[in-house]
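Several structures are given next for inspection.
Every read-out reported here was derived from the displayed coordinates using simple, explicitly stated rules and does not represent laboratory data. Here the structure is a predicted model, which means the values were calculated and not measured. Cβ atoms are built from the backbone, for glycine too; each structure is taken alone.
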Structure I
Amino acid sequence: MIFEFEGETGFRERETKLLSEIALKKNHIVSTGGGIILSKYNRDIITNSGIIFYLKTQPAELLARLQNDKTRPLLQGTNLKEKLNTIYAERCALYEMTADYIIETKNKKISQIVSNIEEIISAHENYKN
């Protein structure tokens, strides 16, 4: 609905405001939308907010997941494969330079990814103590 009434600019402004508020909290997990990384201001907030994971997924896998999704405004009315490749090219390096850890998701079950994240967080907690 925000996209419909305020466009992408309005959406991104709201996204940044919420990210700024959430970043002040401790001991939380935040899963962001893909475009949040485009703003340097957002990247700075993210970088200073804790342990950052980039769950890296290749465009072909994203295509398989999203080909029937009608809820994502930036993916509507376009060649989905081409659009995903463009978005990936635009955002991948930004995510990689912002992340503390990059986890490839290809051929991994959600439980494997969660276990990997838990191990990393546990190692950080043990390092602090």
Structure II
Amino acid sequence: MLYGKVISKRLRDALDWWKARHQIADLQAEMHETGPVRVEWWESMREISNLKKFMEKERYTEDEIDDLYDYVHETNETLLKRHAARWKMATSKDKRLLPIVWQRWRYFLGNVKLLKFMARNCYNNC
């Protein structure tokens, strides 16, 4: 009887886990296919096509338009990846101090450069 209860509890836990995962997958599919993310994607694609048409009217070549589009796309992707990494660090318990340490390191380097500049200035004035 005890063995049966343990097995049924484990089976119930497995089914609950599967149900939660399935709901998350359904939510992701819904958000990307019909939700606000999809609407935002359609609007951004419409804006991009309008900008490309405008650039064609301004007599840009197709190569220039493609190069500019690729450059902007890569820049935005890089910024989004940076933002996601910083957000993960801020929410992680283990890596929460890293941004603070980096900011203090930047301040330290800025002060060292300023001190070097002032020392060079004093030496030149002497």
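Upon calculation of helix-only ellipticity at 222 nm (-39500 (n - 2.57) for each DSSP H run of 4 or more, over all residues; to 500) from the atomic coordinates, which of the structures I, II produces -32000? For helix-only ellipticity at 222 nm (-39500 (n - 2.57) for each DSSP H run of 4 or more, over all residues; to 500), the value -32000 is produced by structure II.
Work out which structure the value 15.0 belongs to, where mean count of other Cβ atoms within 10 Å over residues 43-50 was derived from one of I, II.
On the way: I: 15.0; II: 10.4.
For mean count of other Cβ atoms within 10 Å over residues 43-50, the value 15.0 is produced by structure I.
Source structure of the calculated read-out (Rg and Dmax of the Cα atoms in Å, 27.3, 94) within I, II: II. Looking across I, II, the calculation of FRET efficiency 1/(1 + (r/R0)^6) of positions 59 and 107 (r between Cβ atoms, R0 = 30 Å, to 0.05) that yields 0.05 traces back to II.
Comparing distance in nm of label points 7 Å out along Cα→Cβ at positions 51 and 75 across I, II, which is largest?
Numbers: I: 2.8; II: 0.9.
Once distance in nm of label points 7 Å out along Cα→Cβ at positions 51 and 75 is worked out for each structure, I has the highest.
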